[in-house]
Structure 1
Amino acid sequence: MIKRCLFPAAGYGTRFLPATKAMPKEMLPVMAKPLIQYGVEEAVEAGMEIMAIITGRGKRAIEDHFDISYELEHQIKGTSKEYLLDDIRALINRCTFTYTRQIEMKGLGDAIYKGRVLIGDEPFAVLLADDLCHNEGGEGVLAQMAKVYAKYRCSIVAVQEVPDDQVHKYGIVSGKAIGEDLFMVDEMVEKPSPEEAPSNLAIIGRYILTPDIFDLIEKTEPGKGGEIQITDALMAQAKEGMVMAYKFKGRRFDCGSIDGFVEATNYFYELAKGGG
């Protein structure tokens, strides 16, 4: 039903300097796999096969990763290491990768709007690769959200509860519970203070958006931090129609931070040791 997944990947990754001076943060490896590959695999599991990636200067490594490397293929062909390319080969063969650039960093709303030329007039997912999610023994977050979309046919944001002293880092939503772990959004605030926060339900880097979001972003004035906030466009959409917040099943690691990146690495290392 939803075939396209948008990856905003133009940010500088300043929290990982100097590593990200010449390497995209989306290419940082957890175990031997870059963050963006985990994201593409999650999208494929949800039935999406067209990956629309918003890049910027210094991000060519992402395009090269999702392409054939003839020299490398030749060097390891027939060796004991050839199997290490099986997963990425499968993605390259199955998916179509499209790219455009965000010239200036004007916020997530602007990055999503830049993807309009790649998405067209159809519903699509958005995945932020530095939010690494894993649901051991169950469906990935986008696959869970796709089922919600199939029922309600509206924009959906993935949320999780966060401590009150962390709400200032996130877009925070509140709404009326209409089912297990599902809320109809009535308020959405970008990075509020604990006193201003309508709840402790924080938006994480997974969205399913209907195509009218592009027109709403176009009308959205710069908000918090002088950036075009996707939360402002989604709040306008909620007032005009309906936006859902889905409390997903699984674990999320904030791999845009050192602590979250190390936590994810340890988690996947233990999974690999246990054969999971």
Structure 2
Amino acid sequence: MLPQRRELTVYPTGARRRGLVAVVIFALFLTAYEGQLAPILSLMLKDLGFSKVVYGLITAASLLVGAVAGYVGGALADRIGRVRLLVPFLFLSGVAVLFMATAHDVQTFTAARILLALVEGIAVAGTQPLIRDFTPRVGRAQAFAFWSWGSVVANLVAAAVAAATLGFFNDNWRSQLIIMGVVSIVGAAVVAATLQDLSPELRRQIRVSERDVVETRSAIARISVRPLLNNPVIWLHVSANAMLFVLLGTLNAYGQTMVEETFGVSVSQA
């Protein structure tokens, strides 16, 4: 897409707006799909010769790097533009996955995993504000619900692809990373060709409009969050969600390996 076509000067409506939201959700799916190693974890650990504990430590380190990268990426997205940041880092994340496929030792794998977390963290930082830009206030809950599907759907797709293709590649775990890398690069090209950003002037108008709404509501009634923080039901809800994410993260990383070891099935069956 040409630079002059990258920015929208008129706010999109109808099918055009919904299409842009769909492209953003697709971009998020790509960033989540690239790091799905659970379907091939047992094969990878056996080939590279390190334990699940070491893999867990590498994953934890990459998550920390990704968190910091997301924080930095959020500031960069506001400064240079969401799409201008998202597209090149989507391409870089695909390259990082292909680099991971070349790993033959723990050191190379660790470097590739952390590099992937770094570029993915920056890329994903641009998707959330784009969802915000392309959805009116009344539609954001639904849009963010679809946005949050990224990691779950990506895990499902990675497992389905592994089940369907591992047999063709003699259970070679690198084949799945090559598929991921190719899908990611092709997907990044689709995003680059279809996604547009709001112009600074248009985004400024939206921000001013929203600020006026917030200020008007605040003038009518100033609501404190202190009663919420003192409510045990709120903390119960937060604790339940925290435990749910621990379960999700565990199954997301080790689910297929747990099935293999518990039921004695093959990697493709798991």
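Using volume of the Cα convex hull per residue in Å³, for residues 42-193 alone for the comparison, can you identify which of 1, 2 gives the largest number?
1
Calculated for structures 1, 2, mean count of other Cβ atoms within 10 Å over residues 66-73 is largest in 2. Assuming 1.5 is distance in nm of label points 7 Å out along Cα→Cβ at positions 90 and 250 as calculated from a single structure, say which of 1, 2 it is. The structure behind it is 1. Can you spot which of 1, 2 the value 51 was calculated from, given it is percent of Cα pairs over 26 Å apart, for residues 122-257 alone? Corresponding structure: 2.
With helix-only ellipticity at 222 nm (-39500 (n - 2.57) for each DSSP H run of 4 or more, over all residues; to 500) derived from the coordinates and found to be -26000, which of 1, 2 does the value describe? The structure behind it is 2. Looking across 1, 2, the calculation of Kirkwood radius over Cα pairs in Å, for residues 162-201 alone that yields 10.2 traces back to 1. Taking relative contact order in percent (Cα under 8 Å, 6 or more apart) as the criterion, the largest value within structures 1, 2 is that of 2. With respect to distance in nm of label points 7 Å out along Cα→Cβ at positions 50 and 226, the largest value across structures 1, 2 is given by 2. Please state which of the structures 1, 2 yields 12.6, 36 when Rg and Dmax of the Cα atoms in Å, for residues 154-233 alone is computed from it. Here the read-out was taken from 1.
With log10 I(q)/I(0) by the Debye sum over Cα atoms at q = 0.17 Å⁻¹ coming out at -1.55, pick the structure among 1, 2 it was computed from.
Going through each structure in turn, the value belongs to 1.
None of the figures in this text is laboratory data; all of them are computed from the coordinates on show. Remember, it's a predicted structure, so these values are computed and weren't measured experimentally. Cβ atoms are built from the backbone, for glycine too; each structure is taken alone.
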